[in-house]
Structure I
Amino acid sequence: MAIVVHGVEGVRALPVGEPLGSSGLVEVTQEAVNRFAEATGDHQWIHVDAERAKSGPFGGPIAHGYLTLSLVPRLLPEIVEFTGFGLTVNYGCEKVRFPSPVPVGSKVRATAMLEEVTEVRGGLQLAITMTIAVADAPKPACVATILIRQMT
């Protein structure tokens, strides 16, 4: 269940450098990988050719790294819900890394940590480190500091 953060005061009360929580598990299916390949034009065989991928370096097909990153808008609201703002804008990402693969059929979950809050014209900018990991995996699959703007 997401924590609810209301308005500027609620954001300022959040602990910087401490975990905000974690999301539920989301399965990464071959269908999702194939749709992502269609949308991006990235049809590399390690993602879309399940038969060939069995003999590849990962023992089966894996999700695109950017597909894993694209799960952030789905997973972050399961961790924290911002209310009392007129608009939320995705401003960018910093330090995006893909330390380990996401095998097709696995389940991932995200954790979030607030790194910084900065005033910007018309609102606040939040730097949140999102760590997405395959359930029970020793290393994360994606670590990215996302920048979101909460506009008043």
Structure II
Amino acid sequence: MQEGQNRKPSSLSILAIAGVEPYQEKPGEEYMNEAQLAHFKLILEAWRNQLRDEVDRTVSHMQDEASNFPDPVDRAAQEEEFSLELRNRDRERKLIKKIEKTLKKVEDDDFGFCESCGVEIGIRRLEARPTADLCIDCKTLAEIREKQMAG
């Protein structure tokens, strides 16, 4: 079996966290109607709750494992492990803020449209990255500009 065949696309893992199937659009269905907004609200809330659970587990893990090792090498290894966990939790904390900002957009019926050009972002892209605020074209242009500025 080739490498990567066992893995599901990342969109399915986010959907799996929420315990939902990919949204099935109906012919002629209005973009970001109540059913679609409810679908994404469920995904975003489940994702946020899962991240919050991770934060709670980290705190309790660090409290349980916080021991003062007499050996400097053991102490350094533990401090490095804690440092890595804290960096990961900081990234997750920022992601939780972005999820909450996105949930506010869902509540305000302002979700699913590109902040740059105003076009529909698309159901599949949003299922893959529910916090996306740019359509694929604008995101691609932003990444090209970013590379040009950096290099």
Structure III
Amino acid sequence: YDAVRPGIAVYGLDPSGDVPLPPDFEPALTWKTRITSLKTLPPNSGIGYNHRYITKGYEKIGALGVGYADGLRRRLGNIVLVHGKRVHQVGGMCMDQSTFQMDSVPEAKPGDEVVLLGRQGDDRISAEEIGRSWDTINYEVVCGLAARVPRYYFDD
């Protein structure tokens, strides 16, 4: 044969759980957004549609400029990285924004970078990890990134 069909491996992602890539392959895809708003809310504050989440005490809540129209699943349990720390989604998912509990990141401020998929600091959220939490495969995660999400290509 004189051709190769690399499939999803071209992005540095495992073709399947049974066929992992060699360890020197690095994912070539990162999905980022920014904190658009950050507020400390008092106890018993409702967040999201139908107040799906109620604050238990004073809580630092960050709004992110990403929602289900961008490819983020409309479910609780989404995790992102802020200053290299994992933070969890709270409240319902909106089309254009989502809310995350930021108490564990006191240095967070509006405009800060947020990583949904990729590496930040010493931590990494992989397409495989997201796929497991969404009960799907890494292919569906990356194929679900909406056309409106800007793409930037870099030579390394």
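What follows is calculated from the coordinates using simple rules that are stated; it is not laboratory data. Note that the structure is a prediction, hence the values are computed from the model and not measured.
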When relative contact order in percent (Cα under 8 Å, 6 or more apart) is computed for each of I, II, III, the largest belongs to: I
Structure (I, II, III) behind the derived value -22500 of helix-only ellipticity at 222 nm (-39500 (n - 2.57) for each DSSP H run of 4 or more, over all residues; to 500): II
